[in-house]
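Input: structures, listed below.
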Structure 1
Amino acid sequence: MTIAALRAGQEVEGVFACTRKDRLLSRSGTPYLAVELRDRSGAVQARAFRDADVLAGRFERGDLVRVAGRVERFRDELQVDLRTIGRAADGEADPAAFLPVAYRDLDELDGFLEHLAREVHDAGLRALLDALLADAQLRAAWR
């Protein structure tokens, strides 16, 4: 299940990247865990109001995490009410699967970059752009 496919009222269980992790206090002063979960399709906020400190000790920001919870709507935004969260087992998921992807064809974007570079009229900046665009190794790394 992808984050883009989440709908309010749905149960969710899966592996996501944790891109933010904070221990916060509610208005009543009780701690809760606030995290941001991400996959290639997007990001969603998630909260754990029970056992916040225990759950927080099971993973770190930047980890791939296995979560279970329910999707709720809070202030017109989707949010996952976490029942459990913890570091995913090694090899359970490929970290590259959580990197954002371009919505456009890379060759098309490459051509657009070349077109924009030709529109630069300042000689110094144009020379810099030409040198960068002529470096095949650098261009491959951009992809």
Structure 2
Amino acid sequence: MEICSKVEHNAQFCINLLSSHPETKTMDLYGLAQMVIDTANTKLQEIIAITTSLDQSTKDHVLKARYSSCSIYFAIAVNAMQVSKTCVITKKFSNIDLSLTSAKINVVNCRDNRMGGGTIPPNLAQMIQEFDCICQTGEAITRRLHLKN
């Protein structure tokens, strides 16, 4: 788990993430990058599903505006994650790092943006934090891949 020492803010999350998948013990960096991108994609889809559900169930116009602004950020993040997935297949490692960073920033913007008003629920904020940490792990892995290739 030496790669986790390169994670920007939360090395323990990286260790827990990689330890939760037993197959990571035998994966090379390329396999780790694929696994982390898939995990980030899954988390992003969960975030989008919860946000959509919250948007549909709330009567609060301020929160509706907030969730609407989040959907714009999420659309950009989904595109960035698709780029990450394509770049891992084509082994364009520097582009993976850039697209993961873009996805991370856009999802975190949903949590941090006050323009829409209202406060997002703690469970959604927690999921966004987890997505951020997954992307940080992916960034550390892809930076290492980029250096090796």
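Among the shown structures 1, 2, from which was the value 2.8 of distance in nm of label points 7 Å out along Cα→Cβ at positions 38 and 94 calculated?
2
Give the label, chosen from 1, 2, of the structure having the highest value of Kirkwood radius over Cα pairs in Å, for residues 70-109 alone.
When Kirkwood radius over Cα pairs in Å, for residues 70-109 alone is calculated for 1, 2, structure 1 comes out on top.
Of the structures labelled 1, 2, one was used to calculate relative contact order in percent (Cα under 8 Å, 6 or more apart), giving 21. Name it.
Derived from the structure labelled 1.
Who wins on distance in nm of label points 7 Å out along Cα→Cβ at positions 62 and 126 among 1, 2, i.e. which is largest?
Checked 1, 2; max of distance in nm of label points 7 Å out along Cα→Cβ at positions 62 and 126 sits with 1.
Taking distance in nm of label points 7 Å out along Cα→Cβ at positions 14 and 134 for each of 1, 2, which is largest?
1
Can you rank 1, 2 by mean projected area of the Cα convex hull in nm² and just name the one with the largest value?
Sorting by mean projected area of the Cα convex hull in nm² in descending order puts 1 first.
One of 1, 2 was used to compute helix-only ellipticity at 222 nm (-39500 (n - 2.57) for each DSSP H run of 4 or more, over all residues; to 500), and the answer was -27000. Which one was it?
For helix-only ellipticity at 222 nm (-39500 (n - 2.57) for each DSSP H run of 4 or more, over all residues; to 500), the value -27000 is produced by structure 2.
Laboratory data are not the source of any read-out in this text; all were calculated from the coordinates shown. These numbers were taken from a predicted model, which means no experiment stands behind them. Cβ atoms are built from the backbone, for glycine too; each structure is taken alone.
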